[in-house]
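Structures follow.
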Structure P
Amino acid sequence: MSSGPRRGHRVLRRTGRVLLGTGLAAASFAGIAFAGVSASMADSFAAAPRGSDAREWPTARPVPEGRITVAVAVSNEGSVATDVLAPYQVFAESPTMSVYTVAAERRVSPLSGGAHLLPDHTLAEVAGGTLPEPDVVVVPAVTDPAGAGEERLRQWIVERHRKGARILGVCAGSELLAASGLLDGREATSFWSNIGSLERGYPKVDWQRGRRYVEDGRVTTTAGVTSGTVGALRLVGELAGEAESARIGTGLAYPGWTPDGPTAIPANHLALGDLPYALNAAFPWLRPTTAIGLVDGVEEIDAAAAFEGYGGVSFATRTLVIGAGDTVTTRHGLVLVTRPATEGAHGADRFVVPGVRDASGLDGALGDWALRNGLAAELPGGGRRSGEFGFDPVLRDLAEHGDRRTALTTAKFSEYPSAHLELTGASWPWRSTLLAAAAVAVSVGAGLAPTAVRHTVRRRRRAAPGR
């Protein structure tokens, strides 16, 4: 064979080895990252506390007649905590309104950030006339919005709309609405990083970027996570009057909100500064554990801020939720399921109690739990300033005990204004960054392995007797 063909074969073999090595390296890195994201999501939407299925739960409060009725829908498989809790608090702040949670079944249901909720009622109770038809239905982001498991919920929402209810789709709750067909031919918005895929998946919807909320008839959709607060305030103004909306909105102090303010917001896009979001989600190993202590009467937004800030959006820590007993009832009557303070620490490194300003508001059982486990009860809300929204103290605490970049990324992925935040702490999430570097090294090693094996075999052949 002439030198030309031999040289060509060598080039082809070398190219094949390079492609094989590159493919192995890429597959190895992708596999490590996929395993990390899976672990992060499993922690965020954790299984119900042990023994939950066997417990007798408190009876749901009756729904009073003569008020504007709001049903906050919840998925039994998992919902975003703030999408549920923030609108719930906004509507429940008004004495003109009655608010309840509803799901396919009345069983413990996961919320992001390691939390769990006990729905008040079932879809069948509403459909069967046991409860009054809601005037408003709140639809949060759920874990599988287009899946068969949410078909009952999608049909139920469409039927409520047919009967005259207003629909408020919060964050990626708009995908569940789009999958139901309810958004066909309408303008809508959603969480900023989802809109591209929504445009491809649901082309009959006129998707809008850079809007805090979009109203089209009796359907309102909002931007991500905390935007549900603003969308709910809008509906309060329409149903209960602008004065009531102004009263509630002023008390909650969402940054920049005014009753007649513009709906335009910055149209977010992925940027290099968002890397901590991916790093924390894809490389969760060795991260600390934050125990979130809840007291009866905690405000819903304060609880949501802790769930998202320490775990659900930031992925900065593993979270577990502790209460004096099996349940905690929030200020407006929502039932959250907790790990009782009789249990151990579950590896907790910190213990934070959101919404409590000083030690006098700390439940004695939680204080005892902290002492037994060598932890101090930390109160992020103790540093809450007048005129601040509930997310501010948690984001400051996240920056101080984690890093500033993660706190800012958490605000961005919650579509929460951050220009006013004064943050201190490390500049970057070095734990997850070093783990990512280690994953790169392992992946490169995997990619080089075939070449190393080939060279080893060739050396042994050359060293064999008789060669």
Structure Q
Amino acid sequence: MSEAVALLPEWLRHQHWFTGGRTGSLGVRPVAATLLHDGEPRVWHLLAEVTHDDGVDVYQMPLSVHSQRSDRLDHVHLGHTHDGHVYDALHDKEATAILLDHFADDAPRVDGLRFHVKADVKVPYGEPSLVLPGEHHNTSLAYGDAALLKVFRRVHPGLNPDVELHEALSEAGCTLVAPLLGWIDGDWSDGDDDGTVSGSLAMLRGFLTTASDGWALATASVRDLYAEGDLHADEVGGDFAAESYRLGMATARVHETLAEVLPTGTMATSDLHTLADAMTGRLENAVAAVPELEPFAAGLRAHYDVLRERHDPVTVQRIHGSYHLGQVLRTVLGWKLIDFEGELMAPVAERRAMHSPVRDVAQMLRSFDYAARHLLVADHPPEDPAHDQLAYRAQEWSQRNGEAFCNGYASASQLDPRDEPDLLAAYETDTAVYEVVFEARRRPSWLPIPLAAVERLAQPR
């Protein structure tokens, strides 16, 4: 196993789910290694502590070892050891079949790993797996059209909110999420005190057939709008407002169910001060990292100051936590919400914290703005004669769909998020500030999108 571990640092640098950077030194130390299959291929379940320039994280990296090199797995070949050729097991259909088989009641028990199956569900044993493209932080496997296994790459002690909220919603009979079929949790050594910690490793849920990505549908609507000359958003055949309305309804119903089956609470005046202080701190850090924010800082800070002046308590509950058009799927049965992990770079305790549902609404409003403007920054720079007209129409599309979403939400809930304008503005501002830092670091060509929002939000109300 030590030879295989030595192959990991170079391989890790090239994995899209690895957050430790492409340069700098990497140290890899196994914290749990379990042999799932001692045959051909040999399958190891590996958890390793990875030390990088930005800190220390634990990653989940199942490996398969074949005695002969496999052409079909060349794209995930880590290298060769005296035991054989080492591969990323999640791309190896033989290895993933073995992994799924461990959910069976009669499967051999393995130390340090626990496979849980919900009662009265059918696990698709024998179905070949397919790695789904587009996952940025985890690896998801489709087993036919029956189940999806989401393997958390970066793992933390404790219950992953994706498992927790899917289970709560499934138990409540909520049909707006895929049903939870099972999950895996496990133990690994804690480097701080030489003890053992436990946490969620993977989640098995129903596969959503006929599903279309919300981002793809929304941006197709924007593309239609841009192609239609002088027509307004409500005059174009690809108008998305009806879908936004239905998405708002689905969001409200999920929030309502979460409030029914999980604890709720209130943010008192002191809690609102703490929230405003946290938002202000993030703004100050963002201004230091992205100087373009400085001219707008005072106007943005004003939204947080309003929260400090509020005396009415705010109802809080469990929410999605990282809500955008890429986290929803449209099926023939309507909208489905996915990926309840929250903000992946935040600690699990923070991701499991209660917030106002208005926060999810604010994040979706920002996603509508992104959908409306991403083609603008890609294809129509400010010097383009068509830029100003298209920018106006992008804003019109964003406003129309944001209003439709809120209308749908209000129709299915006792809460109209627009009745909380101060809270909505503060959450939207906090999200836009986060986006500015993200784009400046990762995708500078998209920085004009959140900067335009920041400029708008900084205006006196």
Structure R
Amino acid sequence: MSVSRDNDPEQHSDSAADTASSDATPPIRSQSPLASTNANASADPVWIKPGSAAFRRISIALFLAGYATFSLIYCVQPLLPELANHFVVGPAESSLALSLTTGFLAFAILLAGAVSEAVGRKQLMLISICVASVLNLIAPFLSDWHAFLVVRALEGLMLGGVPAVAMAYLAEEIDPKGLGMTMGIYISGTAIGGLSGRVVIGFLTDLFGWHVALGAMGALGLIAALGFAVLLPASRNFVKRPGFQVGYHLRAWGGHLKHAGLPFVFLIGAFAMGCFVTVFNYVGFRLSDAPYGLSQSQIGLIFVVYLCGSVTSSIAGALSDKIGRGPVLVVGLLLAALGVGLTVSDSLSVIIGGIVVLTSGFFVAHSIASGWVGRLAETAKGHASSLYLLAYYLGSSIMGSVGGWFWDQGGWNAVAGFAGSLLLCALLCGLYLWGRAAKVVRQSQTRVARTA
């Protein structure tokens, strides 16, 4: 994740530039309903201190929640060729098993925070993980393709109750000095869950078949839910509040969509994620066919390249502190495009190398874009982040399925061309943001020079 700079000129000068623009909107109150609820709940919050037993329990519980959520979401991605063969559907249609999950997840994230204010943080997360795990246990027993898709869509709807709510719980309960650590542990759980969900299911499929493998992921989700329920303490600084303030949320989202820069960041998330998921959705079809003939476990191992993303995203954050977000974002997108180009090769080693380069570039771009959201959004930052996640997962859902049409029509070269066009769109948005940031800096320097 990108690391913020206190002396970044963009932080202090974006406001003036946006207010001067013709599409500027009245400022939205920075205090959300959540903030006011917490303020009323306790003038002196009872923080959980780093190093305490409760701190360790929360860290483990949120790790389990992140693991369960993202392993359940992505466990079907390596199985798409198996699902296509079993249900006798094409590659594009098989991708709906993942696309519907991420699509419903995107919309559920928007509403999960408000719902949790009525039912409670822990309760919503626990219900979400349990129901999604049970649905994953049911899915292998379904013989109808459309019923299978309904179950996967419901999983996405339920799992939307974890990401946003987990972060809200941590922000309310953990001492600010330890918040970064617990948030990092939760994020590591999501990363390991997404990775193991893809890799472990490949090995289980080779050993026992995809039905058992998919059911096993559901069972692991229930075990994680049990650990989560036992370990996570009840909220101390949260008061349930019924109702949903529609007007406030609509104003917050609308204000961000009228911002001069934020919509372009949202589009970068959509296009970059769309490219990334498209490549990983259909590379399994290519590598399971002749002349490669890789097994499910071998294809699953390809997802280990996700580990490259954790390294490059950290490097990207440090670089952005030194040279700015714009150039790092553009380099990340160009790196991803190079990776897509390499996958056109017939050499298996070059294809794998291309996937590594694509993954590295994607995580650079994603880390910079997600960090840029918080910097550009001066108020209602949570709403801005939710819009970014909405665009991010909709890009995954829509573009990931559209890529199947290109696979059917022109094979891998067509898929690579489609993925490259998505990166081109993201690059154009990135160049605009880079230019806008540079303009804001120049305006700030001019104002300083005039007042000197």
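What to note about this one:
- Among P, Q, R, which structure scores highest (criterion: relative contact order in percent (Cα under 8 Å, 6 or more apart)): R
- Top of P, Q, R by distance in nm of label points 7 Å out along Cα→Cβ at positions 220 and 300, largest first: Q
- Winner on mean count of other Cβ atoms within 10 Å over residues 156-163 once structures P, Q, R are ranked, highest first: R
- Source structure (of P, Q, R) for distance in nm of label points 7 Å out along Cα→Cβ at positions 236 and 396, computed value 2.3: P
Every read-out reported here was derived from the displayed coordinates using simple, explicitly stated rules and does not represent laboratory data. Just so it is clear, the structure is predicted and the values come from calculations on it, not from any experiment. Cβ atoms are built from the backbone, for glycine too; each structure is taken alone.
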